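Undergrad: Quick heads-up: structures coming right below.
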Structure P
Amino acid sequence: MTQNLSLLRKFVSPEIVFGAGCRHNVANFAMTFGARRVLLVSDPGVVAAGWVADVEASLQGQGIDYVLYTEVSPNPRVEEVMRGAELYREHACNVIVAVGGGSPMDCAKGIGIVVAHGRSILEFEGVDTIRVPSPPLILIPTTAGTSADVSQFVIISNPLERMKFSIVSKAVVPDVSLIDPETTLSMDPFLSACTGIDALVHAIEAFVSTGSGPLTDTHALEAMRLIGGNLVQMIATPQDIALREKIMLGSMQAGLAFSNAILGAVHAMSHSLGGFLDLPHGLCNAALVEHVVAFNYNAAPDRFRLVAETLGIDCRGMTHVQIRQRLIEHLVEFKRAVGFHETLSLHGVSSSDIPFLSRHAMHDPCILTNPRESSQRDVEVVYAEAL
């Protein structure tokens with residue numbers, strides 16, 4: 001009996017604990033890894049919000065020593081990863097805990113890679129480049145969107161090259177993810193919009209990805225339903241913890257989907273753009289999403305119809321040409337409802353920058369699973385439309 005190997009799919013995820021207050025249990029999980037001294041990674045904003053103090057109190061309560069490292073930029077940089085690794089070795093740490101958004105979590109993942117291999121983080125760009133297991137890693141997200149806490153992605157900025165690079169490996173999936181909706185109460189409306197749009201794009205791109213399948217489709221569709229149906233209201237009523245829980249759950253589901261199905265051209269182009277201008281990742285996605293959907297639609301029309309229906313569009317009696325147009329309009333309306341009116345030119349991108357951006361986007365792993373095969377010229381055209 002022969003088997004079609006192209007239908008094989010794998011699925012990786014961390015141990016997930018979901019629910020209000022679960023951040024207070026971090027020491028119990030650190031203990032199971034035999035923690036002697038923890039490297040606690042965060043950033044100044046998360047410290048100011050008080051979430052790091054909660055983690056510190058949990059570790060202190062169990063008598064676990066720790067070293068705090070908060071020198072992490074909004075887009076974590078190569079030198080910050082390397083400094084964190086030096087601190088880990090200097091203080092003989094044996095477990096890493098990160099609390100924060102995608103930046104501290106990605107930085108923590110990078111630190112683990114460097115500590116395990118004793119080499120520069122720059123050497124691990126690409127897919128499946130990691131050969132040695134990282135130290136135990138516990139992540140506590142404080143935003144609802146990046147999904148670094150459940151994914152096999154690490155995104156690091158290289159300021160010298162003005163670019164971001166991706167590391168994709170199941171070796172960077174954390175051991176434990178403590179997903180606590182209470183931590184998102186400190187997000188301002190702009191950050192809520194950025195991370196929410198990021199999560200929605202994760203779900204859409206994962207669903208139409210060439211790596212999608214039954215193991216990821218259910219997560220992607222549920223993420224679209226939760227985020228598409230609740231993000232606008234959550235931003236309008238930021239103290240509603242029930243709404244925050246729905247968005248946090250949607251973000252987690254989107255993360256499980258894209259971590260395993262991978263992504264597409266929005267993220268390939270967004271990584272290039274974010275590295276070039278040091279912009280928030282969700283803002284880059286917002287500027288690009290409808291243009292990439294327009295480009296990709298005819299490569300996966302039945303999948304995009306399901307996307308449209310899941311986002312609440314009544315597609316009965318409509319042709320694919322009509323559905324494509326209505327989906328694009330809906331995405332633009334949704335962006336405006338959460339406060340985005342972005343174009344690339346508003347942030348200083350000019351037509352002369354497009355070849356540079358496109359070259360880097362074509363080297364991003366996410367371009368490989370885009371539903372429509374893309375040349376550099378295709379990417380240049382989409383960037384131009386987003387100006």
Structure Q
Amino acid sequence: MTPGARVQAAIEVLDQIASGEAAEKALIGWARRSRFAGSGDRAAVRDHVFQALRCWRSYACLGGGETGRARMIGALRASGVDPTTVFTGEGHAPAPLGAAEQDAGCVPTGADACDMPEWLLEQFRASLADKAEANAHALKQRAPVMLRVNRRKTDRSSAIALLAGEGIECAAHPVADMALIVTQGARRVARSAAYLEGHVELQDGSSQAAMDGVDLHGVTRVLDYCAGGGGKSLALAARSDARFYAHDADPARMQDLPERATRAGARICVLKTLPEPPESSYDIVLCDVPCSGSGTWRRTPEAKWRLTPERLADLTQLQSQILTTAARYVAPGGQLIYATCSVLTVENEARIEAFLSETPGWVRRKIHRFDVSEGGDGFFVAHLGRD
């Protein structure tokens with residue numbers, strides 16, 4: 001496919017998304033209809049679509065309209081490319097620009113420039129103060145591909161050399177003790193021996209750093225209460241010989257965890273159900289709760305536009321419920337760790353304050369926010385203990 005043909009394909013997918021279809025479904029549908037497209041073409045179209053989702057409003061402003069065509073015109077203008085050089089009508093490229101399209105478009109300002117709904121930008125400003133716009137603009141960029149080196153099997157220098165032998169270039173990153181940033185060959189990681197043999201895991205830098213901050217001294221039993229795929233359990237288990245237990249309200253999310261744990265050399269027991277306390281108690285209970293994902297919208301930009309005030313209110317209620325329930329599983333003298341991949345105060349500090357005010361005997365030990373950065377997503381973690 002020519003560059004113009006790839007842009008035309010992105011236009012078609014973006015129009016489907018604008019009509020309400022999920023991005024992944026729209027992309028899969030296009031790929032099935034376009035058997036002629038090679039892997040490079042599919043990757044390029046996907047990149048166009050996801051970047052347009054990150055910059056949904058600013059591209060519309062620059063392109064002068066809400067259609068996929070207008071947004072791709074805006075995308076080219078944002079990158080400093082004259083759209084007329086791509087919109088030629090040749091080789092399946094989009095039709096040439098009309099006079100109105102050439103004159104349309106304006107410089108985005110306010111919420112348009114930050115690529116957020118107005119109500120969300122207000123939440124960002126209330127949560128991040130003078131850092132709000134910087135975090136919003138960081139979410140408009142493509143996320144880095146970050147790896148965690150499994151210290152049970154290797155060290156960072158050895159992992160870098162192993163990956164280089166498979167055409168994957170990485171560098172040590174200061175965001176976390178065992179973090180690597182992939183600079184070339186990211187799409188090869190999941191098929192590499194380094195990954196398949198448990199030497200490295202895909203994990204965001206902020207998430208790694210948050211787990212590095214967990215004190216595992218003297219700990220014998222750890223419960224990952226909202227485990228999902230189990231990435232945080234694996235990160236903790238790489239540092240400790242404690243027994244780790246993973247639980248999730250949707251056990252299907254943990255289906256790959258036993259295999260991942262085996263190749264990482266970690267002991268993690270997957271629990272579909274939890275015995276009632278006090279029969280079941282743990283030195284550490286980790287709650288990485290469902291959230292807006294506002295710190296990860298570089299990776300899941302569609303979620304930014306799907307979130308509503310009502311959905312956010314439902315999430316905060318669920319977060320408080322999980323925190324209250326999970327606290328029952330903490331052994332005397334143990335730690336309750338609350339985490340989100342959100343930058344919003346209503347999901348973070350506000351939930352901790354609500355829990356402490358409603359649950360006597362608990363105190364806040366430590367709290368840390370991670371901004372959206374070159375090496376990590378937006379993230380929040382709070383460590384709680386009994387008074």
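Undergrad: Taking 0.95 as the value of FRET efficiency 1/(1 + (r/R0)^6) of positions 233 and 377 (r between Cβ atoms, R0 = 30 Å, to 0.05) derived from one of the structures shown (P, Q), identify that structure.
TA: Values: P: 0.15; Q: 0.95.
Traced to structure Q.
Undergrad: Which structure, out of P, Q, was distance in nm of label points 7 Å out along Cα→Cβ at positions 105 and 153 derived from, given a value of 4.7? Display every interim value, and only then the final one.
TA: Numbers: P: 1.1; Q: 4.7.
The read-out was computed on structure Q.
Undergrad: Quick check on the output: 3.0 is distance in nm of label points 7 Å out along Cα→Cβ at positions 169 and 273, derived from one of P, Q. Which one produced it?
TA: P
Undergrad: Tell me which of P, Q gives 33, 22, 16 when you compute Cα extents along the principal axes in Å, for residues 17-72 alone.
TA: On the way: P: 29, 26, 16; Q: 33, 22, 16.
That value comes from structure Q.
Undergrad: Let me ask you something else. One of P, Q was used to compute Cα extents along the principal axes in Å, for residues 9-136 alone, and the result was 38, 36, 27. Which label is that?
TA: Details: P: 38, 36, 27; Q: 49, 34, 24.
Comparing all candidates, it corresponds to P.
Undergrad: Quick check: -0.21, -0.72 is what I get for log10 I(q)/I(0) by the Debye sum over Cα atoms at q = 0.06, 0.11 Å⁻¹, calculated from one of P, Q. Which structure matches? Show your work: numbers first, answer last.
TA: Numbers: P: -0.21, -0.72; Q: -0.27, -0.87.
This value belongs to structure P.
Undergrad: The value 5.1 for distance in nm of label points 7 Å out along Cα→Cβ at positions 49 and 361 was derived from one model only; which of P, Q is it? Write down the numbers at each step before the final one.
TA: Numbers: P: 3.0; Q: 5.1.
Structure of origin is Q.
Undergrad: -12000 is what came out when helix-only ellipticity at 222 nm (-39500 (n - 2.57) for each DSSP H run of 4 or more, over all residues; to 500) was calculated for one structure; which of P, Q is it? Working shown, then result.
TA: Details: P: -16000; Q: -12000.
Of the options listed, only Q reproduces it.
Undergrad: Out of P, Q, which has the highest value for FRET efficiency 1/(1 + (r/R0)^6) of positions 225 and 321 (r between Cβ atoms, R0 = 30 Å, to 0.05)? Intermediate values should be presented prior to the final figure.
TA: Numbers: P: 0.75; Q: 1.00.
Answer by largest value of FRET efficiency 1/(1 + (r/R0)^6) of positions 225 and 321 (r between Cβ atoms, R0 = 30 Å, to 0.05): Q.
Undergrad: Name the one structure among P, Q that mean projected area of the Cα convex hull in nm², for residues 265-336 alone of 4.8 was derived from. Each step should come with its number before you reach the end.
TA: On the way: P: 4.8; Q: 7.1.
Derived from the structure labelled P.
Undergrad: Here mean count of other Cβ atoms within 10 Å over residues 89-96 was calculated and came to 17.6; which of the structures P, Q was it taken from?
TA: Values: P: 17.6; Q: 13.9.
The correct label is P.
None of the figures in this text is laboratory data; all of them are computed from the coordinates on show. Owing to the predicted nature of the structure, the values given are computational and were not obtained by experimental measurement. Cβ atoms are built from the backbone, for glycine too; each structure is taken alone.
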